[in-house]
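Pasting the structures here.
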Structure 1
Amino acid sequence: MTSVFRAGLLCGKTALVTGGASGIGRGISDQLAAAGANVVIASRRSDLCQQVAHELAEQHEVQTLGVPLNVRETDQVDQCFAAAREAMGGLDILVNNAAGNFYYPSHMLSDNQWRAIVETDLFGTFYCCRAAFPMLREQGGVVINISMTLHRTGWVGMLPACAAKSGIDALTQTLALEWSRHQVRVNGIAPGPVHTEGVRQAFAAGEEWNKQAADVPLGRSGDPAEIGGLVVFLASSAAAWLTGETICLDGGMHLAPDRGGVDPARLEEMAIAARTSQLGQS
């Protein structure tokens with residue numbers, strides 16, 4: 001996807017993207033680099049974040065850094081942001097994109113399954129905001145939290161993610177108020193169905209994904225680069241008077257009357273299919 005922004009829009013800025021090596025995060029990292037920002041790509045997969053960092057540096061002629069990061073581990077978070085300061089001299093833009101999700105009946109969730117999603121999505125977002133703040137406050141900065149729309153109406157089979165993303169929206173509003181006096185803007189993006197490998201695995205039964213895409217009023221699923229484009233806008237001076245907002249970017253899906261997720265009667269079948277798919281890939 002070709003960027004609609006002028007070349008060099010974010011030149012001189014440094015961004016850190018969690019979960020930035022794949023899926024929506026890769027689209028965000030690519031669009032930030034295309035706009036001229038130096039990009040720190042943080043991902044649990046060390047090999048992949050190094051590879052993506054190399055590709056973006058060559059393609060866009062910007063400075064990049066790949067850093068392994070599990071956002072649930074505060075020591076890793078602190079090390080990641082220290083590495084960003086050492087390599088880049090500071091930080092202007094933080095994109096909290098790292099997330100986990102899967103369809104599963106709520107009454108069957110184990111403690112570990114619940115914690116894996118809530119700690120990655122909500123705790124990880126907070127840990128990274130806290131670690132980034134000392135750098136962001138130096139000259140003013142931007143935080144962009146990736147949320148979703150499903151928790152606004154409830155969504156069958158996604159209780160941990162819905163609970164965590166609801167918390168992220170509250171975190172976005174609260175930090176926007178607290179950090180405004182330091183000229184740190186905090187906003188969010190709530191994507192609709194975006195076709196990524198992670199989504200493909202979550203929708204192990206392919207017909208469910210096809211139904212989701214068909215329900216989008218604009219008639220298609222989104223592209224990671226489209227999420228990245230909105231990130232570039234929010235990170236730019238064009239959004240200098242915008243803070244505390246979480247913007248829906250879902251092709252109008254949050255307006256559609258037929259919402260609520262998959263058929264509850266099919267949840268256990270989907271959970272078994274997803275588990276079988278994961279075992280087959282291990």
Structure 2
Amino acid sequence: MSKIEIKDLYLVFGNEKQKALKMLKEGKTKSEILKATGCTVAVKDANLSINEGEIFVIMGLSGSGKSTLVKAAMGLLGRDGLVTRGDIWYQGLDLPDLKPKKMRKICGSEIGMIFQMAGSSFCPIRTVRAQLYESVREHEKLTKEEFEVQVTELFEKFGFDDPKRILDSYPFELSGGMQQRVGIVAAMLLNPKILMADEPTSALDVSVQKQVVDEICMVREKFGTTILLVTHNLGVIRAMADKVLVLENGEVREYGKTKEVLENPQSEYTKKLLSAVLELRR
């Protein structure tokens with residue numbers, strides 16, 4: 001059974017979305033649509049299915065629509081970023097059709113999110129403990145004592161030597177790598193069924209990248225969580241992905257098992273993308 005299924009998805013930004021969709025149907029290019037309507041076609045006719053327990057990666061160059069696709073599933077694009085056409089199915093629910101209150105209930109409790117720079121999602125003038133407690137209280141009625149036991153156990157599962165020190169800290173007192181690791185714990189506080197991660201290693205040095213990758217893999221192993229990961233890091237993809245989807249300018253170019261896509265790419269775009277990475281390594 002699929003945990004997330006995206007069908008015929010279009011994301012168009014601007015005021016004349018329907019006119020833009022009509023022009024797409026007529027075969028007009030994105031640049032022609034932008035000139036005529038002022039609308040940007042961010043994602044065009046995307047389809048994918050993520051199965052329970054999979055680590056699914058969306059890869060592509062900057063500006064290809066990777067993060068936009070994930071944020072659409074989380075309802076994080078704002079009023080102008082509503083799904084223009086298509087569906088995002090989760091547990092029999094079409095997420096774009098949900099009211100904000102219902103969507104907020106699902107986000108966090110059933111779908112967790114790790115941002116590219118987790119530190120920016122924390123308030124700098126409140127302790128980590130206060131913010132995590134507030135986050136949990138939005139979904140569960142826990143006493144502070146119950147929360148303390150739960151959060152300490154979770155930090156220990158992720159290999160933190162001194163959870164109390166981290167919880168007592170303000171975000172700015174933690175290194176970037178530590179903030180990212182705390183972000184993973186924060187996303188897993190309510191044991192969501194799905195974890196979405198938007199470029200979680202891109203701002204980290206190599207040693208911390210490996211630690212974060214190991215911890216995300218551990219999330220699947222210990223909790224059985226389905227993971228949707230956005231990255232352009234080939235090393236990260238090889239290390240953890242079951243399936244890969246390649247996006248170019250908002251359009252799917254390749255989709256399949258990781259080994260097949262990386263070792264036998266079919267599209268010219270994927271071939272160029274992979275060869276560019278290999279060139280940089282030489």
Structure 3
Amino acid sequence: MNYRHAFHAGNHADVLKHVTLLAWLDALTAKDSPVFLLDTHGGRGHYALDAEAAERTGEGQAGIGRLWGRHGLPAAVQRLCEVVGRWNPDGRLRAYPGSPRIALAAMRPQDRLAACELQPEEAATLKANLAGDPRAAAHARDGYEATRALLPPKEKRGLVLIDPPYEAQEAEYPRVLEAVATALERWPTGGVAVWYPIKQRRALHGFFRQATLLASRGLLCAEILVRPDDSPLRLNGSGMLMFHPPWKLDAALAPALPVLARMLGEHHASHRLEWLRPAP
């Protein structure tokens with residue numbers, strides 16, 4: 001595996017993923033009972049936007065950078081900016097927290113996070129970045145396998161975040177679906193959020209059909225295309241598949257998606273929010 005998220009941290013895909021993650025966790029933590037989050041691909045947990053890797057691609061500045069310091073943003077987008085601001089206290093955007101730190105910002109003392117990372121160097125950095133927080137545990141292991149090893153947790157409520165880099169491209173989808181099925185079977189009271197890239201939409205049709213069969217309590221889809229999905233050679237957008245999402249998550253995301261498409265996209269950018277299988 002050669003993927004390194006440092007080149008892509010804070011890009012439009014991260015923004016969509018983390019707006020969704022925060023909205024989901026905020027809905028869960030509105031109730032008193034504890035919450036558990038399993039992040040299957042935690043990365044290193046923190047990224048420098050002024051480092052060579054980030055500056056080489058400019059993706060962070062074209063993502064979170066376009067939202068930074070803006071006023072009048074939808075609540076779900078402003079929430080992400082506020083969380084990112086905790087790691088940029090002087091107002092200059094130089095750091096971007098990964099999914100584990102984003103999640104911990106929304107979690108309470110009674111909540112728990114398990115973050116997995118398979119790449120040794122990234123896993124060691126993740127462990128160091130999460131050290132000292134009693135709510136968090138870093139696991140140097142395969143995140144797919146963790147859906148069997150770490151579920152079910154003692155908590156009844158929570159979320160599994162599955163966000164692989166899709167280095168295997170279309171061959172990754174069966175592994176993702178297997179992990180979703182395992183998570184829902186072992187932890188039926190939890191939810192699952194899957195991030196996926198969009199290059200050419202037709203490659204996703206089979207993935208969606210099979211995903212719909214797994215979602216007995218609703219399947220919500222949120223997408224942003226920053227450009228038309230007409231090339232398999234670049235990331236044209238991304239989406240989140242949300243299995244068994246909490247009540248009113250769609251209402252929380254609805255105002256955010258058109259704004260993200262407009263602010264982060266090029267010509268012909270678009271967005272989508274659709275129930276692929278309605279909640280009962």
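Tabulated results
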| item | result |
| --- | --- |
| Read-out Cα extents along the principal axes in Å, for residues 19-130 alone, computed value 50, 25, 22, structure in 1, 2, 3 | 1 |
| Structure responsible for 0.98, with Rg/Rh (Cα atoms, Kirkwood Rh) calculated and labels 1, 2, 3 on offer | 2 |
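Taken together, the values in this text are just the output of simple stated rules run on the coordinates, not laboratory data. What you are looking at is a predicted structure, and each value in this text was computed from that prediction instead of being measured.
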